[in-house]
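Each in structure tokens, the structures are laid out below.
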Structure P
Amino acid sequence: MKHLNQIAEIRSGHPFRGKLESSPKGNVSVLQLKDVTDSFTIDSQNASRIQLGAVKERYLVAPGDIVFRSRGQTNTCALVKELGGTTVVAAPLFLIRATSDAVLPEYLCWYINQSAAQSYFNRNARGTAGRMIGRDTLEKLKIHLPPLEVQQNIVELAELASREQVLMAELAKKKKYIVSQILMNRAKTQGATP
């Protein structure tokens, strides 16, 4: 078992001052809290684009990085799979980048979103109205590190389970529609006056 800061670099998001002025011709995409979805994905398509001068390296996002929500009722994260150009994260997000060959970024992201890590965050959160996870708390998160092959198996199984949930929801929706149509047809044919 290792602390997160022993296997990953943790960076604070870019400290923008004031509201971001979005510009379709902006040279940089900015990932904000709203872009990390509850399904542990990044909505980079709707990320704001801004015009920004020189960008410091520590704020730049790369595929394989993990974006962590340090504020709000849920302190989950999402893995960055692909980007459409220069992208930075805005504070209060944290950028987590695996630095050890002993951990897969996909596994690390999965682990942070699991109930054991979430319980740790719940016990160590600051504030009541504006709940926050500090950098020191994030750094001390304990991570179980099975062999890479096991990590890969866990990631693959978790992705299959997630896909199954999506398919089951789609199936339930379609089933409801079909049953509704059958019942409506029955009502129309049985309710007709001779």
Structure Q
Amino acid sequence: MGGYKIKNQDSLHFVTFTVVGWIDVFTREMYVKTLIESLNYCVKNKGLKIHAYVIMSNHLHLIISTPFINNLSSVIRDFKSFTSKKIILQIKENKRESRRDWMIKLFKQYAKNNKRNLLYQFWKQDNRPIELISPKWINQKLNYIHNNPVRAGIIEIPEHYIYSSANIYAGQEGDITIEKLESMSSIGYISM
């Protein structure tokens, strides 16, 4: 299951957080809002720098980094731990959630197969971090993130997807505080 580790904690990384069983949790705005609030909290309070993101129905992709004094792995661990507990609680308490019993049953089932989880497992363990060390890789992952909803057939133009940094790169407002890659002098100019 593992094998992918963040070796250079202060480097730029592409990561993916996937809900176990590819369960489409983020089709409900309240769960997406929890992700957005948690990401913004990590930016403000834990030193996380988000350079690009997209939130899909069952996973999210990010290009992230932290300053040298922070530990990227710890920030990711804290984010995943907090969001998994909060979203599972929201699902359990949401009387209007038609999929509640089914999802909770699956989260319990996945936890049984994982020693790290006692009751529920929400996120897959592996984030598949990829260190981005060249402008070519950075551009490839930035375009991959922003075009994810286009490839999924959700929208035709990347900046029309509201849960993505593509709209911010296009000069619009966004819900998550990001540091655009083109403003990072150490990697040069990045275009869409």
Requested in this report: Looking at distance in nm of label points 7 Å out along Cα→Cβ at positions 15 and 159, point out which structure of P, Q has the largest value.
Outcome: P
Requested in this report: Kindly point out which one of P, Q the value 17.8 was derived from, the read-out being mean count of other Cβ atoms within 10 Å over residues 63-70.
Outcome: Q
Query - Top of P, Q by mean count of other Cβ atoms within 10 Å over residues 55-62, largest first - result: Q
Query - With relative contact order in percent (Cα under 8 Å, 6 or more apart) derived as 24, matching label from P, Q - result: P
Requested in this report: Using Rg/Rh (Cα atoms, Kirkwood Rh), for residues 127-174 alone, single out the structure from P, Q with the greatest value.
Outcome: P
Requested in this report: Supply the structure label, taken from P, Q, corresponding to Rg and Dmax of the Cα atoms in Å with the calculated value 16.5, 49.
Outcome: Q
Report task. For structures P, Q, calculate distance in nm of label points 7 Å out along Cα→Cβ at positions 23 and 151 and state which one comes out highest. Result -> P
**Report entry** Source structure (of P, Q) for distance in nm of label points 7 Å out along Cα→Cβ at positions 87 and 143, computed value 1.9
**Finding:** P
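None of the figures in this text is laboratory data; all of them are computed from the coordinates on show. Computed from a predicted model, the values in this text were never measured in an experiment. Cβ atoms are built from the backbone, for glycine too; each structure is taken alone.
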